[in-house]
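> Structures follow.
Bear in mind these aren't lab numbers, they're just calculated from the coordinates by the rules spelled out. For clarity, every value in this text was computed on a predicted model and none was experimentally measured. Cβ atoms are built from the backbone, for glycine too; each structure is taken alone.
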Structure P
Amino acid sequence: MRPKAEDHIPYFSRYIELVPENDVISALENDQDAFLSFIKSIPEAKADHAYAPGKWTIKQVINHVIDTERIFSYRALCFARGEQQTLPSFEENDYAANANLSHTDLLMLAEEFDVVRRSTIFLFKQLGEKELLNKGAMASGITNVVSLGYTICGHGKHHVNVMKERYF
């Protein structure tokens, strides 16, 4: 099932629209392969490249995608389990600034992404339609679980597009 516009905050539409699949598991699995292939295609010499002063490096962008997936998967878990608390937002620039990537290379980031995505897939595989449709509150608004899965996929696709346009 695909999310409907009323299932999520409007901002998520920009990511969800990038995902062609009609099934969240297929979307997560297909995106996993595509994102891993993209990371592995990047020469290590470009890993610390930023396209302009003050912009994130390629490693920071990839790490941001991983951090965001962890946070959105946590939100999906919370909402699937019926959490009633409003979940906080996160400041992506603070996360990027505080991520020590000096001992991290692209291969390590690819491996980390793979593990995080496999965990996300296992989470979504155990959910039924009822849980996928559960809604919960974030600081930015209300969303349902399936919308978070699609947003995870589309968010990574968005950043691949940005990297292809601006970094290469």
Structure Q
Amino acid sequence: MFQTTPYSGTKAEQYSLVTKQLEALLAGETNQVANLSNASALLGQFLPNINWAGFYLNENEELVLGPFQGLPACVRIPFGKGVCGTAAAEGKTMRIKDVHAFPGHIACDAASRSEIVIPLIKDGKVLGVLDIDSPETNRFDEEDEKGLVQFAEALIRFL
């Protein structure tokens, strides 16, 4: 779905580079929508074999669709529901090998097979989540999780 730019080096080096690109792209900008939009576009360009990359933002213990790359998506997800709502409620990263095996999975795109969701937490408050879907089962591994958590932590400084 996305046109990716090849990055060289190990996966860890690639994530380090894309995180540095994010920091350079967002430097000096304080608008949350602009920063989240550029972050989702950067991930859409960087990550191969994904079909959705974007954000849901916390609005009174409900996740509301934010900037993203991909097909139209669910607009509201209650905390505790689906992968995104569970990650937000528990404040922990969720890496799901097969979304169809996840109880209560919310299918916004029938093509999605695996998913990773990283909560965006600042000063102890869940601001929202970074959500990335793939049409491949078991697309995300431990290195992806570590790199995407690093990316999210860098992004949080600009929110």
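> Give the label, chosen from P, Q, of the structure having the highest value of mean count of other Cβ atoms within 10 Å over residues 22-29.
P
> Still on this structure: If distance in nm of label points 7 Å out along Cα→Cβ at positions 78 and 126 is computed to be 1.3, which of P, Q is the source?
Q
> If you rank structures P, Q by distance in nm of label points 7 Å out along Cα→Cβ at positions 14 and 46, which sits at the top with the largest value?
Working: P: 2.3; Q: 1.1.
Largest calculated value belongs to P.
> Computing relative contact order in percent (Cα under 8 Å, 6 or more apart) for each of P, Q, which one ends up highest?
Details: P: 44; Q: 24.
Largest calculated value belongs to P.
> Of the structures labelled P, Q, which one yields 20.1 when mean count of other Cβ atoms within 10 Å over residues 38-45 is computed from its coordinates? Write down the numbers at each step before the final one.
Numbers: P: 13.1; Q: 20.1.
Considering all the candidates, the number was obtained from Q.
> Work out which structure the value -11000 belongs to, where helix-only ellipticity at 222 nm (-39500 (n - 2.57) for each DSSP H run of 4 or more, over all residues; to 500) was derived from one of P, Q.
Value -11000 for helix-only ellipticity at 222 nm (-39500 (n - 2.57) for each DSSP H run of 4 or more, over all residues; to 500) corresponds to Q out of P, Q.
> I have 14.3, 42 for Rg and Dmax of the Cα atoms in Å, calculated from one of the structures P, Q. Which structure is it?
Checking each candidate, the match is Q.
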